[in-house]
Each structure stands twice: as C-alpha cells, then as structure tokens.
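Novice: I've put the structures underneath this note.
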Structure P
C-alpha cells in the first residue's frame, strides 16, 4: 500500500509510466500491474513525491483464500461447512 499527499497525481503517474505492464489490457478499470515494488519506489523517489509504503498489508481475505487453496478437498469441505454452512462453497 502507498500513502500519498496527492493520491490522484500519484495514480496518474503510475498509470502513465507503467501502462505497458498492465495485467488486464482490455478493461482499464482493472488496475493491476506486474512489476516489482522497487520500480515504483524508484519512480516516486525520482519525482520527489512525498509518499510512504506499507510493505505488509493485512489482506485477511486474500491470505485466507491462499490457505483454502492449499487445503485438500476434504479440508475445504469442512472449512466451508464450518464457516458458511455449505458443503463446498460452490454452486453446482
């Protein structure tokens, strides 16, 4: 996560500089880019922008999703039943 005094200017800069590194090149509302964080730090530093970086975001749902993906089918079924009252969390 990046905190900035001028988030719109930072967002514009990042989109302009890293446009060719977009993951989704069709839907530009999907704002994901494939690049190392150091490239962003270097760019921001070279522009003299006042920002702070949080290197470890909470991201609880993402971390839980990663744990679910490592589960066996049986573990996943028990997890969904315990947390959602469902057998597998999937329709069909």
Structure Q
C-alpha cells in the first residue's frame, strides 16, 4: 500500500469515529430538554459542516499531484484538527 493510501485510510477511519460521536450528540440532543436540545443540534450541525470540509480536503488529496501533495495534506490536517477541537469543545459543553 502506498503511503498516500495509508494516510487516506487513517483519515477515513478517524472521520468514521467522529461521525459516530456526532451521531451520539444528535441522539442526546433529541433526548434533551428543548433549549439544550436546540443548542446541541446547532453544535452537531457545525460539526457536520466541518466534517464535510475535511471530506472535501480528502478528495483533494486523492486528486493532488505529487507537487501539490504536501500543501493539500497540510490543509487536510488543519481541517481535521479544527474538527477534532470543535468536537472536544462540543463534548465538553455537554458535560456541564
């Protein structure tokens, strides 16, 4: 397996974990009282948007030529880090 393919699989695996966490957040939002549920749904929607941005970057990585690979990979890593940070923040808000 090429390093690029291994990296893509690693990112895809992390995205699957994040999606599962977003779905748990959405489930908890449906079970929460109205105000808290709305806030949780908004958090989940923001996370979904960030996840879509990572998926877009992942598609760019697949299509990138060797000369652009490092730049695209850096952008992907930044988007993934942003998503992970946002997920951590959202999860922290739930525990309050």
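Novice: For mean count of other Cβ atoms within 10 Å over residues 67-74, the calculated result is 9.8, so let me know which of P, Q that is.
Specialist: P
Novice: Of structures P, Q, which gives 8.6 when mean projected area of the Cα convex hull in nm² is computed from the coordinates?
Specialist: Attributed to the structure labelled P.
Novice: Figure out for me which of the structures P, Q the number 1.7 belongs to, where distance in nm of label points 7 Å out along Cα→Cβ at positions 11 and 27 was derived from the coordinates.
Specialist: Going through each structure in turn, the value belongs to P.
Novice: Ok, one more. Where is FRET efficiency 1/(1 + (r/R0)^6) of positions 3 and 75 (r between Cβ atoms, R0 = 30 Å, to 0.05) largest, in which of P, Q?
Specialist: Going through P, Q one by one, FRET efficiency 1/(1 + (r/R0)^6) of positions 3 and 75 (r between Cβ atoms, R0 = 30 Å, to 0.05) is largest in Q.
Novice: Matching task: -14000 is the computed value of helix-only ellipticity at 222 nm (-39500 (n - 2.57) for each DSSP H run of 4 or more, over all residues; to 500). Pick the structure from P, Q.
Specialist: Computing helix-only ellipticity at 222 nm (-39500 (n - 2.57) for each DSSP H run of 4 or more, over all residues; to 500) on every structure in P, Q gives -14000 only for P.
Read-outs throughout are calculated quantities, based only on the coordinates presented, and are distinct from any laboratory measurement. Quantities reported herein were computed from a predicted structural model and do not represent experimental measurements. Cβ atoms are built from the backbone, for glycine too; each structure is taken alone.
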